[in-house]
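Take a look at the structures listed below.
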Structure P
Amino acid sequence: MTPGLEPLYSVPTLCDPAPAVVDAPPPEGYRWLGEDDWRQVEFVARANLPHVQKESVTLAAFRSQHWRDHGWTDVYMRLEHPVPFAEVGLQFKKLSAWPLYGLAIGDQPGPVYGGFALADGGDWFVYGQCSEEGHVVQLAIAPSGARPSAEFAGAVARLARSFDLLLVDWCAGALVDTTSAESVSTWTQRLA
């Protein structure tokens, strides 16, 4: 770092708390997330809409205030939502029939406690955490540089509609339109 220059962050916001990690090597064939990527694009219970709207306004002001050249001078920490995802009542077995992978996070990847990842063979994947009873307690999407398949976009739209979920892209500070596969695909073009 050059003396006199303030450090810059690559993302304007992070989710707090981070997931618990198991002290073990990652399972074979696992999907990986950087620590800063945890729940940057996440599904939330629709009951949280007022909270998400308020957080989006706060985050927009924060982004504007802290943007410098190529990054942010500070990071906005998002706390847990008023209505936890577990209250949606989604059972893991109700998710996709896509292949199941383990989930690891961090520079020296550690398996996420109760973590899972589902993918249709592409680089994008849905990930989250389950309780020991099989209830999904967190659910999010890991974007990739390549565009996802139409099947993936359709599955995201169906998931949101079937369980009355919002999909929030926190780095963009926006709700994702999940009314159709096409609307989800349009959103993904910004990220790919």
Structure Q
Amino acid sequence: MLTVYIDFKSPSAYLAMAPTLALATRHELEIDWRPFRTVERDVPRLGQEETVGESHRRVRAAALREEAIKYARHQGITLAYPSELGSTDLALGILATWTGDRLPFIQAAFRAYWQDHANLDDPNTIAQILADLGQPAEISKAEVSEALDLALDHADEVGIVGAPGYVIQDQIFVGREHLPWIEDLIVTAGAAKA
């Protein structure tokens, strides 16, 4: 079992989907998808009298965005930053309450955010995603909010600090760059069982 923590507004989590699914397929792993709220920031605007630190933060943020767009292009997916990053709490709450196969919802929510710039904190948007998936579109905002709070508390207890966050064999990894190390752990564990 591989536990993966995601936030739909995290470009890193979006870019991690294909390689994570490929890893799970190669090793016949089940993935337990869990919500995690990240803090994403806009690229700071150029100021009239910018300090060296402000300039560094602006240039670094813009470079990280360009890097994410290049990785998306390499994967053959669209990653277009919305004009406002917004909240994804309602979609994350739905993920926390979802029973059964979560992957169709996850893929639809990522597409809605990164390709259509949909507001994943809007009940109408989420209801439409659910309806498109053939799921009941009625949402209890209180129930979903409570489920998300419990899921975030659990993530905090586990020690998750970012998305994508991976937990395997009681080890925590944050970032898709750790997938080769995670795969080594899977292979080693498989060899030990053989």
Taking 30 as the value of relative contact order in percent (Cα under 8 Å, 6 or more apart) derived from one of the structures shown (P, Q), identify that structure.
Q
Value -17500, calculated as helix-only ellipticity at 222 nm (-39500 (n - 2.57) for each DSSP H run of 4 or more, over all residues; to 500), assigned to which of P, Q:
Q
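No value in this document is a laboratory result; all are computed from the given coordinates. Since the model is a prediction, treat every value here as computed from it, not as a measurement.
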